[in-house]
Structure 1
Amino acid sequence: MNTKTKIMSASVGGVLSWVLLAGCVPPLRQTQQPPSLAATPATPVSQKEPRSVSSAAQENPAREKAPKAQEVLRSGESELLLSVADGIQLRHREILGFSSARPMQVGVLDAKETEVWLGGKYETIRRTDPDQVACEGTLTTTNGTQFGFTDLWTSLGQSGSFRLQRTVKVVHADPRDVGFSSRFGCETAETASLSDLMFFAPGIWYGRNVGARGIGSPERQAKDTYFLFRESRCPAPFFMAQTSSQGIHVTLAQNNPDSVVSFTGDDFLPLINDLRIQEGSFGLHKAPSPEIFYQFPASEGEHTYITGSADAWARRCHPVQEGVQHGYDLILRLDRDPDYLSAMRNTWRFFYDHYKPKVIPANLEDAYTQSMDLLFQLAVPRGPREVPGIPFCVYVESGKVENPSYQMGFIGMQHAAAFHLLRHGRTKERPDYVQRGTEIIQFWVDHSFRKESDRLPSSWYAGGWGDNWELDKNKSFLRNVAEGTHDILRAYEWESKYGTPHPDWLAYGQRFGDWLLESQSADGSWNNRYSLEGAPVLDPGPAPSGTLFPVPLLLKLHGLTGQQAYLDAALKAGEFGYREFYLKGVHRGGAVDNPNVMDKEAALMNFRSFLALYEVTKEDRWLEAAKSAALFGETWTYVWDVPIPPEFYEFYKTFFRPGFRSTGLGLVATGLSYADWYAARHAGDFYRLSQITGDDHYRQVAEILLHNTKQTMDIQGSIAEGRYGRPGLQVEGMDLVIVRGKHNKLWLPFVTTTHLEGMTQMEELRGKTSP
């Protein structure tokens, strides 16, 4: 039942406490605890086993000092002041950046289903080592339940970072209190509003989050007070806040990702009380002064993707039983940078190195061979006109075609598939592959411009469903046509090298390219979608977020024809992207079925376009823009392995065997937590950037995208070998949060062309023709 919001007082070590929040809580689900869980406190297993305060003293009693009113830890240019009177303060070069007057916080759910948050200061502070300080205190509810806090703070060398190993124990339990969670957070040192800060949570929050949907979106910022999201939603589990006035930024991060586990019963209910939930959430409290925090276990709200409601809480807590304890292991990092992009880059690189993502070697030779064979087998003639093409989707388990239509670019990737069929056929002397690829392209060149007066081609043919082009409703997305036309020109260039020119293929590319020249706006932009007659589709309004998508096509046309106008148009579009995407740090609109939303594909496609402009001009400004877009793009890829317990594989009946590791999987967009393999398409872009800059980090990213993305492909040595209806198939993606490991049951053409793009580009950059 819903209850009234209450503000209450409680005893905190004999001192009146601060009450942060009381809220309306839905009916509670109490999950029966296994005896082993009740008997053994559930605390994370850290990378370096945490020591309790007492054990640290026993190991080296001479180092333990009598409690003091305050202690100071230093790491690099950062300083952590721990005080009985003032809580904690974080300084960078003696400038106060963030603080917490109440470092101990606990939320308690009573038997009447009312949640109340209590906060208090440390009662004792004791140095246990030169680089380590232990802090303790107790919070007591009005019902008399007591929670003992033990915080072990450690300075981490010269990194500007501090480690917090926290244990919260139910010292005394009153039956009127039934559930609890705890929190650590810090506020800006000066009173500020959200507009005074910039935030970074990978895949969730970028800067002021313009273009984002869901948690932390501008719409939610205007109406919500709290923003909590589970750490498994983040490709790297951390949350950063930077002050605009001073540039000081603080980051809260999970130190021990292996501890982030849950169970299949942690599902879609609005409230669950179960000790088996060993995942936390990052959060932001908007007022009175912004506070970022880590909360354990993993509640979400005021907006969550869990309950299916935009305005809802999904609360998680642990049972109030005497002797029960929970714990977590965090890193608190403080630094200062002159701008947001620098802060974002430095924070990402720091934690990338901390989590040390590993390459999971794939059998690339078999992946290439099976991918090519799969495309050839699927590209059979269909429909009343017996037109060959790649079906839009196939059931992975059975290998049967589910949707026999053919789409240009984006998901359907007809022309990318055709290019690879041609390429493989030429390099491996397989004329049947050459013929199949040629037939696909020739059909589109001959028929996709349905009228002489059409300025754009149709982008979706019914294929096995019939001889019509109605699926795109006589409107084409700029991305679809730009990608498909670029692939036709790549095929034209490849075939010309083998003495088989197709002048009509080049003419097709020029027809679309000339329309781009005519329709480009004065500011260099194009709209995201047009009617076939060339009129912008303003739904809901002008949307130029895909302006850089045609740049590779225009540069290809310039290279093939020598016409300056194509280069000029590409540069003009680049100028727009430089102003609107690079300088503003906003990349959105990549996935056309989720238009104008901040997403991974927009960042990676913009990265490719900026890099292409640099390759042609050698101007450093394009390289800087490419590096920025690459940074945004790579932060959507998981660099840690979200634990998937064995029972999840059976519960969700995954097509592949246990053993999946999430490193290399990439979130799709803000507003959801579905993840896929798309970034593998850009492995070659990252590798090329490493060659240009000499920065080995980009090579590491490329190798992860090249190898780790093949784990669930049906190839030799993978966890999916022999599990699908056809070799080479792969599930499109999966979820890593609530239903960990639950995957889509369909294969889509972009999955295979994505891998082929990454594999062939990497090999060409390494000086080989093909795998």
Structure 2
Amino acid sequence: MKKVKKLTLLLNAILIPTVLPIISASCAKPEKGKLDKTNENNSGKVKEEEKTKEKNKTRVPGQPDPGDDVEVDPAGPPLRYPGDGSFGELGAGRNATVPDIDPKTFNALPNEEEKYKVEEASYIKGLESNDFFPKYSTFDTTKYDVEKFDRDAKANNLPSFKDSVLKDFSVPNRDGKLVLNPFGNSLKGPYWQSEPLDAGRSRFIPNDKYKELLNQSFRIIFSNTNEDLQNETNATWGTTWILDYAKSNPNESYPTKWYLATNLHVAMSFRQDESHKNDPYHNISNAAEEAKNYKAAKAEFDSAFEDFKVMATQLGYYAIPMTDYGVPVGGTTTPEFDYGKIYTDPRMRPYINKYENAQKLFQAAQAANKGKTSRITLERFRKDTPLKTRLNFTYNDPNVERVTLDPEQVKIVYAGTNFLKTNPSDYVANEKLKNLQEMADFAVLEIDFSKSKNFRVIRNDINFANYSQNFNINTAQDFAKWVTNGYAELPENEKAKPANFDINEIYNNLKDEKVSVSYDTQKQDPNDLNNLVDTTINVKTDKLNVNFLALGFPNAEGDNQIEDEKFLTQTDRVSLRGAASVWVNKPKNLKRTTDEEGWGVSRSLAIRNFRTKPGIFDLTIVSPTISDGASGFTVPKFFEEKDAPWPGKEFLFYGLGFSLNSWEPLGGSSGSQVRDIDRNIVGINFAAGDSAAVSLISLVLALRSNGIDYKGAYGKYNLEQYDLVYGGGRNQRTSYRQALEKLYNGDYKTHLFPEGVKNIPVDHQFKNTTSKR
């Protein structure tokens, strides 16, 4: 995901003190060639991309290539979450949102409504206790029918008007249209019973269900080059997984055309040439224009930096630091900036402003400078990767293999832009946003192995050195089989399929159904009360608590579970920048839980817009925009849907969302699949709550929703019926199935559509009903 500030509001996920101010320190310390990465928009961000330039150096394991500029995630939308993220919006220490009730008493409350009342009151109190947070009393309520909303909210299982506003949830005005981000400034606090920094488990596969998901997931790396800029290469990556494969060639011993799903903002890093302009979706590179803008912005930045340095030198603020005896400090001969004096001297202010403005333009030009994709790398773990073993990073784990694809082998088959027939202008009030269209952060790539020019596989050997081998791969079919871990040959009941339901409609069933799990613990030895003995406890729990599996490939540099980190060499640290850690949604401390099945949904109040359904939310209500409503998600200038009815490049987030417990991987995990323990694919991960994995919030987009009728509680807005894979929603315009039909024809057959893509399988057809709240 993208390098833009994420919502960082909860520095220590659970025990946090009083809510702290959001301090957007823009005291950039200008150094030529070094850009300050401060948060300009105070927003949450979709899994951060991180760049690291290591030019003209010997290749280091883990780096995609010499000189590559590694972004931990491709450019994607920052979430609308406010806050700088440098320290945490709710502070650190004691959690100000902890209710005045002990956990045992709380857990004994009779139902979710009673629990919600206790938790929500404390959460709102925690928000309001922050002296730097705007007060609700300053909010102009005259444009809203507060009493009506509160009546409707109570009847529809929604938060009150005041609570909604303080959380910056969308609310309807008196005309029945939604005001998105009405407060324009929101804090997000962690759930009060969360374990600090429990963002998931790294480099550990706890059971066979996770191993299946591992065998069907990849890290995908796009290496892009702008030849007009001295052939500089940058690499961006995310997570992708097997969705489907073609079955239209009866002469193939194994399918060679595969469909991998990921986030739209991940796929946007695939920059194509003119040969793709007739594809249904394409992202044609304009390297010459990007290079021109980059050079102009860099010249302006260099000039502003030089002026800044000259003025600082004249004022004595850029000099070799000296001791009281007139001797250079530490024997240094390099001048340094005295930022304390620079930022307090009004004579420097014009130069600071000029530098910071030029810096912003240069950063924007850098982010836009993608050039054209020169190669695509798929990286995955082998089928025989061991369970319950501490794995290594992708650059030195002997279970990791990677292959390189040519851009000609890959197409953007589907992108979730403007996927409905309805228009936000019918239900959105904001002048700057109402004329945008909706989008789902979902895309599908076609990989054609029949176009492979070589069948080379690169594997890490046991001594952690990369080496190449073809493993007797002589045909495209064998190559496809190797890369996909033989997925097409699995029995049908072992293949994952997109769900034909949504989480909202089966939520209560998941709470009622019980699942047996066991966990290891210790108890007193009956023969020696002074000793403890190992034992296994068998318990039954709600299926909701263990129903979900998620797996992705975040940047290894952000792995908070590195053993003996202090012993890492400089080479190791550089290698981590270009490597990934496989990540799953299990508590990082497995001694406190079971390693069976999956894990549950988050109880976070920060994103809960259904009072008694923790973990479920509507993106239009909770997080539809970027930067507190300042803008929507923007696609690249040259990204297009062929024959699209709307040519815009800016979109509002849309769809049913949910959030998982023990799951907040950072950059690189964009696109991670979420499935249930019955192999139903239910969603795709697209955003993290903050840049330090302390909020313990990740946003997952449901691939299907039966729609939600709010009975007028949100004015003219209701969540539409949709299925991003199969289509068929009441007001749905596009889907993966329809894109295949447009690209090929209605008779084109795949694993998911054995009768041809013109037909929606019966078990995925919608019935004319909508879900309850």
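Here helix-only ellipticity at 222 nm (-39500 (n - 2.57) for each DSSP H run of 4 or more, over all residues; to 500) was calculated and came to -9000; which of the structures 1, 2 was it taken from? Source structure for this number: 1.
Ranked by FRET efficiency 1/(1 + (r/R0)^6) of positions 373 and 693 (r between Cβ atoms, R0 = 25 Å, to 0.05), structures 1, 2 are led by 2, which has the greatest value. Structures 1, 2 were shown, and relative contact order in percent (Cα under 8 Å, 6 or more apart) at 20 was computed from 2.
Taking distance in nm of label points 7 Å out along Cα→Cβ at positions 741 and 757 from the coordinates of each of 1, 2, which one would give 1.0? Clearly, the read-out refers to 2.
Just checking, which of 1, 2 has the largest value of FRET efficiency 1/(1 + (r/R0)^6) of positions 421 and 573 (r between Cβ atoms, R0 = 35 Å, to 0.05)? If we compare FRET efficiency 1/(1 + (r/R0)^6) of positions 421 and 573 (r between Cβ atoms, R0 = 35 Å, to 0.05) over 1, 2, the biggest value is for 1.
Comparing distance in nm of label points 7 Å out along Cα→Cβ at positions 181 and 445 across structures 1, 2, the highest value is found for 1.
Quick note: the coordinates plus some simple rules give every number you see, no bench work behind them. Just so we're clear, the structure is a prediction, and the values are computed from it rather than from any experiment. Cβ atoms are built from the backbone, for glycine too; each structure is taken alone.
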